[in-house]
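Just so it is clear, none of the values below were taken in a lab; they were calculated from the coordinates. None of the values given here were measured: they were computed from a predicted structure. Cβ atoms are built from the backbone, for glycine too; each structure is taken alone.
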Structure 1
Amino acid sequence: MEIVLEKLSSDAYHEGLLAELVQSDSEIYKLIAGEYERLQNTIQLLAAENRCTRAVLAVLGSILQNKTSEGFPKARLHGGSGVMDEIEQLAIVRAKEAFAAQYANVQPHSGTTANQIAITAMLEPGDKILSMATEHGGHYSHGSIDSVTAKFYEIESYCVERDSFLLDYERIREQARRFGPKLIICGASAYPRAIDFARFRKIADEVGAMLLADISHISALVIAGVHASPVDCAHITTSSTYKPGGPRGGLILMGKDFEQKVGAGDKQMPLWRRIEKATFPGVQGTPYFNNIAGKAVFFKETLSEEYRARQFKVVENAKRLAENLLTRGYDVLTGGTDNHLMLINVANSREGLTGVIVQKALEQCGIVVDKCPLPYDDRPASIAGGIRLGTPIVTRNGMGTSEMDSIAEMVDTVLKELRPMDDHQYSIDKSVAVKTSNEVMTICRKFPVL
């Protein structure tokens, strides 16, 4: 058989990947197509999601997926890693530029894994951690009772204030002085206001603790300067890379403290070195090089004016949506938002409403949100008293403040028309659901997923 050498190229190898899938597994292909249609024809108000560019998608489905090579650039355990070294080093350089950091580790598989690596690097089993309570907006990996973190460390949680739902930094300071943590974790998954990272560092220094800032939810805002950066305030900063619009994965950053010596006696070493040892062989094995390459592409995208301007629009849209819902009488926690998300206490809006009912009803009508447990609410998380709304995806699709007005009106219509049957079940007039779904489709056609 004659081999045509011109066809033995990267272009030929990667050409027609979806067509290959149609032939080999049409069932999975149809499900992928179904997910595309779902995203194209519904309004995504998920605070924890975003979408990456087609350029990042191309990298994720590339031949880089096949490479195994544990370790770090120029110190791999496997041969043939020269290209991977160049890719990872490029991702590191771009991450440092995007976040104005002095150190970046692009290997973590997720934001949660990044947290596990950072905690492992800084602490010994049994050490004390002071972190935000999960039901008050903290992330599970910060010390939820069911997390790995809680199984190996002593956790105490700080909370938002009962009347304002805001962080009281003086109260957190007093708690830290009493508890004596070795690590304080700040950053949140469901907190709609700006976080004072400098204040957290002052508290940590006063009690002799390290500070970890998890900015997974606000990392895009940090890149753009919409939210203050913790990179030079915290000893370690972590993030996911998909929430700001990149590929699946995590990221660890450090500023001025990256060379600080940690440990005891002759086991002291620079913080960056402890992070790398905790990454491999501590928590992970081989990196996902297709994802690392996707991160490199994404970090380059974040340096553009278009990306940075969009983050200001994300916050503008969130503020507009929150104001609309406040005007319509909904209980928006803290009275609004400083970032990309808002929390709505739907249980206070009408008797019988729960977060899960509202999530289901809105999704039936083409609007996708998350149910969300709220501070000082004793409902189980599976029911919840609230919902969490975010504007990254609708903004990424090109929607603006006028669309936020329309979305608020549709949300209000659905919530007024649905009838709770129990904590989980509801009914809604079919004509209302159809009318709202058609309105959703009209908006979505104007702002396609490109």
Structure 2
Amino acid sequence: MSSDSTVLGVVLLVRHGDRTSFYQDPKAYTPSLTAITPLGNAQEFQLGQQLRQLYFNASSPSHIDGLDTGLFNQTRVRIRADAGGEGGVIFNSALSLVQGIWPPSSGYNITLANGTTIAAPLGGYQGVPIESVEPDNDVTLEGWTKCKTFDKATSTFYDSAEFKAFGNEHTEFLDSLPQYLDGRPVTFQNMWNVFDYMNVQFLHDKAFAGSLPPTYLAQARHLANYHEFGVFSSPQLDSISNIPGRTLISTILDAFGGMVGTSPVKFNYQAISYKPFASLFRMTGVTEAHPELGGIVDFAAALALEVRQPKSGGEPVIRFNFKNGTDSEFKQYNMWGHDSDVPISQFINTLAPVAVNSTNQWCNVCGNTQDRGCAALQLAKAQGYANAKPSISSVGAGFIGAGATIGVFSLVFAALFFLGFLAFSRRRGRKASYEVKA
């Protein structure tokens, strides 16, 4: 299907590479320190090389229109990396991935006025700018931390009859694990930490790998998948459990708007943890047909949301391509029961209404008045300036903000209006409304 449309741009979501053990509080998901490994760097670098051939090579059927394999062009690319939780790991993963896409080049040099030619060090190393997204300044890539309503929903899930029944079905297996866990608590609530410890040790400790019964890691993954998919996703789009995806939607739509509009940015890469994948897979309906994707994606997993223009004409469409870790190739998955690409209007109409588009909105949804800029917004409201100027949240509260909300959707809507897929109507006594044509 790759030859039936032209790729206008790609929003790329990538999980970090292999790292050392990482503990998270099972209720609030407060993180501990961890570090990337050489294996993690290699996984991301290899993914970058694959992306270079897929999207930047003019001979590829998925080549992004207007991009090539030459030197890095900052005007065509935007890269952001989550700096919270596994932050150092995620940022360093992004560093490795971009070197796979834009490797050292002898062409990266400059000739000075005196005729001397200077080449960049390390064989023409290209320094690719990466935005470090600090959770206290921006909620887009990590919407679940310090979110009171999310913590409450997690506790409710743990207290549910379904959760308890699933755990009870595997009591015998859980009771057999303490000898392998080095003193870590083995409970179903703590299942993510149980699995992560086993997974890391299995990869890096020969003695551990040799002592673990053959089926144990797969059994632990099965339980952890159920656990994390239940925590970080919900069939109700506006559920707080989908907060990892809901805070990311505005970033995705903003990028789409530029790709079908006049923005030069055609490759938008967001380096993230595993949580947003679970939310987005469920919110797009992918896991209904592919329940095997309901859980924890592997290290260096990548989701490519391609904006495509059908060669037959008509409305731009979105293609959902996913590669789980070291899988050899990306595979196309269909959203919301479609048997092909989804019109961009459907993507917008379905997900835009549940997006969390501002820090102020996040504070309200999460019931937070103190953290991540919420205290500054509360002070602004008390002083009568709430929503008066986007700069209030921009500087002190991690701005996505009202101004950004307008920017996110106006870009998309303006592009669709220009292409003939968006109609505006005005009713007497009401503000103008919009309708995206199906």
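Work out which structure the value 0.35 belongs to, where FRET efficiency 1/(1 + (r/R0)^6) of positions 174 and 238 (r between Cβ atoms, R0 = 30 Å, to 0.05) was derived from one of 1, 2. Working shown, then result.
On the way: 1: 0.70; 2: 0.35.
Value 0.35 for FRET efficiency 1/(1 + (r/R0)^6) of positions 174 and 238 (r between Cβ atoms, R0 = 30 Å, to 0.05) corresponds to 2 out of 1, 2.
One of 1, 2 was used to calculate mean count of other Cβ atoms within 10 Å over residues 22-29, giving 10.8; which?
Derived from the structure labelled 1.
Please compute Cα Rg over 2.2 N^0.38 Å, for residues 134-341 alone for structures 1, 2 and give me the label with the greatest value.
Top value of Cα Rg over 2.2 N^0.38 Å, for residues 134-341 alone goes to structure 2.
Who wins on mean count of other Cβ atoms within 10 Å over residues 30-37 among 1, 2, i.e. which is largest?
Sorting by mean count of other Cβ atoms within 10 Å over residues 30-37 in descending order puts 2 first.
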